[in-house]
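Quick heads-up: structures coming right below.
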Structure P
Amino acid sequence: MIFASKFTRLNEDFLNKKLDERNEQNAFRRLRLPSGATDFCSNDYLGIVTNGWIERSLNFRAAAHGSTGSRLLVGNYPLIEETEKALASFHQAAAGLIFNSGYDANLGLLSSIPRRGDTVLYDYLSHASIRDGVRLSFARSFSFGHNDTTDLEMKLAGAKAAGGNIFVVTESVFSMDGDEAPLKEISSLCRRYEAHLLVDEAHATGVIGEKGEGLAQSLGLQDECLARIHTFGKALGCHGAIVLGSARLRDWLINFSRAFIYTTALPPSSIAAIRASYEIFPAMHAEREWLRQLIDRFQQASLRYGRLESRTPIQGVVVPGNEEVKQLAEQLQSAGLDVRPILYPTVPLGGERLRIVLHAFNSADDLAALIGLLR
């Protein structure tokens, strides 16, 4: 036991340098438990988790908590295939394949679809799961300026000249800035340059569209996308994600997506929760309308800090410097408001911010208290 302790200490020295750098940058990450403060930070946009709506809908119906294996072995079952068909129908797609998380979906899709000789163009502010998936493929990859269709067209022209398939990847609603991609313009460019469009709808699902169907579908662009990724862990209050597209795309992922093939399937209890959420959120019109009102009030408020323009629940208040933004977050937390700072290197240097998330369960008084402390 003594030997093991010394061995561990000696052999973990290589971890210290980078951890020390994080401490020096005031960017060291720690886990924390919920404080019971007013929630301005979670992704529970519609309040499905906060209000326990899935649990009430399930009414304690029994469902297995284990799937016992991957779906290609023993982990496939009727409920998961029925759910994939139901979700594909709701999102007006030919087929869908459920992954264990939004991260797995992006990783599995983008590591398997682009091949050597192809080119992937992705928005500069794309989520880490998109970047990691692209990195695992053997394709060339380049970022284009955030929501910059001029830069995208220039890179599309270069990719066209290089040959191979071209893939354009973007989020519909960006997780840190809360802004929306110009999907109509991007889709038009993809048609012009014969590129395949892939859209991550993680932060739009449940929130954007008349029924929360997502940005691409609300714009009538669902048939312009090779793939759409809808995540269940944000507004829907569940876990997992689905990749939507053609039946041929589904077959491809089943055969070549390592993130799907080599993992234990989600259990029936998780799939039952997803089905319940899809029975709940499309009808939450009042909650989406109240969210829009809160967003308008926050955008119109006079603040002493720079604010990002956003029509979504994600609102960014830019406070440059890790130390400065952490101090402001601590002041808000001391006042009973759960607002978290987003630090460099998660966001670019100088772009440190409060990531404020508005929810359908936040009251007018909650918002007034927040705005009052930011004035």
Structure Q
Amino acid sequence: MKAKYFLFILFIFNSLHAQTNSYLLIGTYTSGKSEGIYVYDFNSDTAGFTLKSTAKTANPSYLAVSPDQRTVYAVAETDLAKKEGTGGAVSAFSFNAASGTLQLINQQFSAGRNPCYVAVDKTGKWVFTGNYSSGSAAVFAVNKDGGIAAAKQVIQHSGQGPNASRQEGPHVHATVVTPDNRFLMVPDLGTDKVMIYQFDSKSGKLHPGAQPFAHSAAGSGPRHIAFHPNSRYAYLVEEMSGTVVVFEYRIGKLTMIQRTSALAADFNGIIGSADIHVSPDGRFLYASNRGESNNIAIFSIGEKGKVTLVGHQSTLGKTPRNFNFDPTGKLLLVANQQSDEVVIFNIDRQSGLLTDTGKRIKVPNPVCIQWVKK
């Protein structure tokens, strides 16, 4: 009887552990002391963490996880054009859920310079990357082992914006698959457009959409875009203007319904907005501001998708880039690149406001946060 009782208690403990524990993956820039991708065992109940492993790889500044959680894709944000004529790279790693370790499967050139974003489609058969410096987007087929083949298609953008120092040519900053897996949204900081491509998940081919692009304001520099859980709205953050743009989304078409600042009303310093995400419950929108702000803008989301500024939370560090919710939606983790740590905040489910947990993950040059289920 005692043995059965012990096994029952052990089963309950393991079940609870599985529900609140996951793997946290942090991508970095490998200047200074950073070695690559850091993997932590993370507990959402306590915001506790333990380093499990490190995968050495160059500048994995953005990561994506396959739908089956078995493969992790990372950009190598480098510019080798003068040396090799090929630019940066995309790497595929197998993920061992038992040990929390990454093993390189293979690496392919990204077909452009300084790839800064990578994404996987909903079928897990196609990988997309955006090459910032060369202003191009590339599609890669996924092999049976999770590795990637050489670029199947490369789309080169053209054009420029009014800011001669930042927009002398196209600069692709993201490749975001729509919730229906039928389109790819590609914000281009250099041309002030969000390019829209129709995606065939069988062939992997991209074609210009019926609406080929959505305009941003001149000189605004569109950077990242995120979709509401109900798939009816999309939210764009513009790096150079510090603006959030709200779109109504329907079958590959974006219709702007609101533009609003992510900055404080009295702010007049250097602008550098970076990332944007909708809370899992769809009630709040968060956007990170770098430059001289170093904060997270918090918005409530109304019934028709429009947003209202709730407030700002200091990231308690320098240069917040990517941030992400933990799998339970109770915590927000912010990668402060220039202060070498990830700061962990509690989320108030009613107000959307953030409070400091006091927990810090010390890691060199953190710039991307992703999760793998246990």
Structure R
Amino acid sequence: MTPEREPEQPGEPSGQPPGVALLMNRPLRWLSGTGPESEIVMSSRVRLARNLSRFPFPGRATPEQQRAVLAEVLPAVRGLRPMAGALVCEMPELSAAERQLLVERQLISREHAARNEGSGIGVAADEQFTVMVNEEDHLRLQALESGLDLYRAWEEVDRLDTELNQTLDFGFSPRLGYLTACPTNVGTGMRGSVMVHLPGLVFDEQARRLINSVAKMGLVVRGLFGEGTEALGNLFQISNQRTLGESETEILGRLDATIREVVEKERCARLTLVEKKPQVVYDQVGRALGVLANAHVLGSKEAMNLLSSLRLGVDLGLVRGVDRQLVSKLFTAVQPGHLQRRAGGRKALSEAQRDVRRARIVRDELASCHWSLEASADRT
């Protein structure tokens, strides 16, 4: 997916569900930049696939059966303790622009954003938890945490799963485990995923080698918005492929260990760049900051790559007055759905209009920071 996708039906539908309008004003908890290894690991996510035993999988179910699943699941989601004050609604209640916003905030998949009648969502008030109803499976439960915190995300989503299982009967085989629409999810039904920022490895041309080595360990590397998407802003998602034959803790343990190796390689790559190519690093960071602080037109891909360089400068201590959380906020604020939401109205912004608005938002945010760039002359 390219982030420049035009929203098909922007604006507010009548009877807008409560809570959607508040998403723009809420800081993303999973992008707070305060978790373990957060200078490199943006977030950790654990997602569970579950299906009701009495109904066919969504891809084989009739519209009536899908609606019956939705009618059974949504009340159970509303009753969850962590979902107090949550946004819980059916997909037709959301405009295309709102769905795009949810995708950009990593709360629903691109596939779920395309669903309509018979599908629904539940998003916790702090956006830590999401429940997708009738995506590929009847339920997709996910928990998000800032930094490298897979075990905490697993504990949180496991509690959600246990609470739902008290009222919903999930399809389960004593031999195979949880039954899922896609055979690759059978067993635990669990996907752990970690979003990492790897500008050092990309700059040093080690990223491709890393991706190949990770794949040999039974893991998969994807772009910012999941399967089939580009690694914009040097952001990659690394997740497990195997769900059968191992316990949840074994799967997470292997993923966690691999991520820690990736973190160490990225940290070393950054130090090597500063030691061996300081002028190149300072130039890249300085140019990024200069363009972001002064540009009046910014394309989506350009903005993401410049923000990646700015975040690298912040993490290396080269940029003062800008914190990591602000850069993380801008990673989502410059996306089309967020720009459309901020603009309001029912008329879709053109690509040119988005480029102008994107530049102004970034420019205004940096202007309020009173930033400074460390001189490089004394380090060469």
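Rule-based calculations on the coordinates, nothing more; no lab input. Model, not experiment: these values are computed from the prediction. Cβ atoms are built from the backbone, for glycine too; each structure is taken alone.
At a glance:
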read-out	value
Answer label among P, Q, R for the case where mean count of other Cβ atoms within 10 Å over residues 102-109, calculated from the coordinates, equals 17.5	Q
Structures P, Q, R, by volume of the Cα convex hull per residue in Å³, for residues 222-309 alone: label with the highest value	P
